[in-house]
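S.K.: In the part that follows, the structures are each spelled out as structure tokens.
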Structure 1
Amino acid sequence: MREGGRKLRRLGIAAVLLLSASVTARGQTGMACGTPTALDDGWAIASPESVGLDGARLCTIAARLKEIQANVHAVVIVRHGKLVFEQYFAGYDEPWGQGGGQHEFDATTLHDMRSASKSVISLLVGIAIDRKLIASAEEPVVKFYPEYSSVKSPGWDQVTLRHLLTMSSGMQWDENRAWNDPKNDEPHLGSETDPIRYILSKPIVKPPDNVWTYNGGGTDLLGNILERVSGKPLEAFAREVLFGPIGITDLEWKTYSKNGKVASAVGLRMRPRDAAKLGQMVLNRGTWGGQQIVSPEWIEQSVRPRFQAIGYFSGLFFYGQQWWMGRSIALETEVKWIAAMGLGGQRLFIVPDRDLVVMTTSGLYPQPRQGDGALDMMANYILPSIRDDKNKEKP
């Protein structure tokens, strides 16, 4: 024991952290730190070093997450199209409809995506347009709801699908209040017998395409429109045109318990490594396995910054069509990324300039800084672990 203590002292702090992280991962998975599980699910698996990443640095992530009490449940890293790092951690979670408690996680565990579901809705709208089920994103929303013509508020005739996608409809909507506040619009999506009527009766208080306001009601409208034009439940349509073609079979799209309507904006549950497939497809401009799933034009439109997200995440991020855009500073270099984000710390990062996809899940639902763990990993561990130079931006 004395000799072991002297050896640890000689290793130094960084090596001790690496050893701790490696032991933690080995205890959970029975494998070396971060080694992905072989599931025959379409992922090519490789080592971090084979794709230009520093595996030793990635192995210090676990110790850092414990230090900052990030309650991260999964870290999945993909580079050059290969799954190279995968770690899972037990922790508190609030799975849809199950209440809060401690949970174990592994490569086969479904996890709530929460509002990262919105980005998937955007992909599905693009596919519906590609398949001529919808003429274009410039279609007026009310075209799909003739039976609500008597209840829609003035101004709705000018609102298009594009305005819903960019959260710029001008609709009076507030999700920033306490959940039990009757003026919080989001709970009404699950409690109203007819949530479509509730949304369309909301007044248009600003001209469309002028002001960004976070709005799950618009996304639920998009999900309902997808059901109307496809003639199928949202999950069935998504399985047919998106999930099935990229090899995702284990998923759920939950419904609200009170009215039974599909929770388009927040209800998707899937494996983190499957969510990373969606990120890789976006990185590949809509392709997976050589098959074009979504048109490259739709991907480009979706991830182009359109609005400053004022009032959300301190206004540090930009918003496209149900996708976020932001940046990290790593090794004194600015790195831009695209992201799907969900309550509790669900984060899917797509980093085109580094040919990198990172998926993290977490259970910090009531916390005001719930995404800090993922941002910390990106800036201080994952991006600095890149050891090849060919995909780095020039200063």
Structure 2
Amino acid sequence: MSPPPLPGPGDPAAMTLLTGIRDIRAPAARTSPTLRAAAPALLLYAAVRMTGLLILACWAAVEDKSPHTLLSGRWDSVWYARVAADGYGYEIRLPDGDLHSDLAFFPLFPALERAVSAVTPLSVNDAGLLIGWAASLAAAWGIWAVARLISGRDALGVVLVGLWGAYPTAFVQSMAYTEALFTALAAWALYALLTGRWLTAGALAVAAGLTRPSGAAVVAAVWVAAAVALLGARRQGRAFPVRPLLGALLAPLGWCGYVLYVAVREDSPYGYFDVQAGWGNGFDGGRALLGFVADNLASNVVGGLGLIAALVLVGWLVVLGVRQGQPLPLVAFTVVMVVTSLVGSGYFGSRPRLMMPAFGLLLPPAVALLRLRRGYVALVLAGVALASGAYGAFTLLGSGPP
């Protein structure tokens, strides 16, 4: 059975088959994505995340722990705060010989923490929490804007934002973590691409590349869109378009610039990759993933089969996105995010979190939800919000890193 197509008006003459980019001047739904228009999506997102925070606060009270500390001073948050306060240069040698260096953490988030802390009474930890919350709203706004642009329906964006806020590891959207900031930059870069704002897309890709290693996925989206634009102009005999080329040249400067910085600092062309290797991060073509699946099947057949089902589901959502007619830059971003999250050698428990910015995975279920009555949609969103909040509290209160 074919997946439900993206709803909304479509003018075949104004759409390229490869990019899915429509003429934004035609449909009224593609006017500027103002904050007022996005308000229903942002209110739903805030309600979903507040549900998770309320569950965390209640559970933390029972465990006599501080939700504030859990959100602003655990795991990677501590490393970002240390970089913000003292700059780079901190490292830990583990008993097994591995070296954990703070150079594994990209600079934009701690730079923002330092800046906010410098102009407010907030500590760098609290500044990180404020940035994370503000960025999560900006990300929700960007996700809504992209969904509205490609479908012509506000409702799809609202539901998509609700699902993204209830993602299983969405609790990190409310932490002093980089996922929300990265998703905001990626979503607005994709919106810029789909509306022909090439230099804006390139600049946002630079910022994304300074935020997380997965900034490469935003660069890929810019390159794919630019390549299609350049090839299309050549086939049609039009003048060579300069702006797509400039956007493509600009996009990788953030990611490459930081990798070069680490190489110079470590006095090795492989410095950045050596630093990541010290944390157990690298690309092994999926061997670690296969080993993890095999170990789970051997120790717990039900758990192993559940893991396989989850991986199949992710793959099927990618296929549905392609069949649904999602724009090629969005598909490219999603595919690179999913592949890089799964073929690495790092800690497996982090991989669902690493895939979270790939909001295109949630478009097929969002479209399917819109086919239900409004009351059923509300029940589904409430259910997944409660489940996500419970899982987040369980994880933050002691089960291990996300």
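S.K.: Thinking of 1, 2, which structure, once helix-only ellipticity at 222 nm (-39500 (n - 2.57) for each DSSP H run of 4 or more, over all residues; to 500) is computed, gives back -21000?
M.R.: 2
S.K.: One of 1, 2 was used to compute relative contact order in percent (Cα under 8 Å, 6 or more apart), and the result was 23. Which label is that?
M.R.: Considering all the candidates, the number was obtained from 2.
S.K.: Figure out for me which of the structures 1, 2 the number 0.80 belongs to, where FRET efficiency 1/(1 + (r/R0)^6) of positions 194 and 354 (r between Cβ atoms, R0 = 30 Å, to 0.05) was derived from the coordinates.
M.R.: Going label by label, the one that fits is 2.
S.K.: With distance in nm of label points 7 Å out along Cα→Cβ at positions 98 and 114 computed per structure, which member of 1, 2 shows the largest figure?
M.R.: Once distance in nm of label points 7 Å out along Cα→Cβ at positions 98 and 114 is worked out for each structure, 2 has the highest.
S.K.: Could you tell me which structure in 1, 2 was used to calculate distance in nm of label points 7 Å out along Cα→Cβ at positions 282 and 338 as 0.6?
M.R.: Of the structures listed, the value fits 1.
Here, each number is a calculation from the coordinates, and none is a lab measurement. Here the structure is a predicted model, which is why all the values come from computation and not from measurement. Cβ atoms are built from the backbone, for glycine too; each structure is taken alone.
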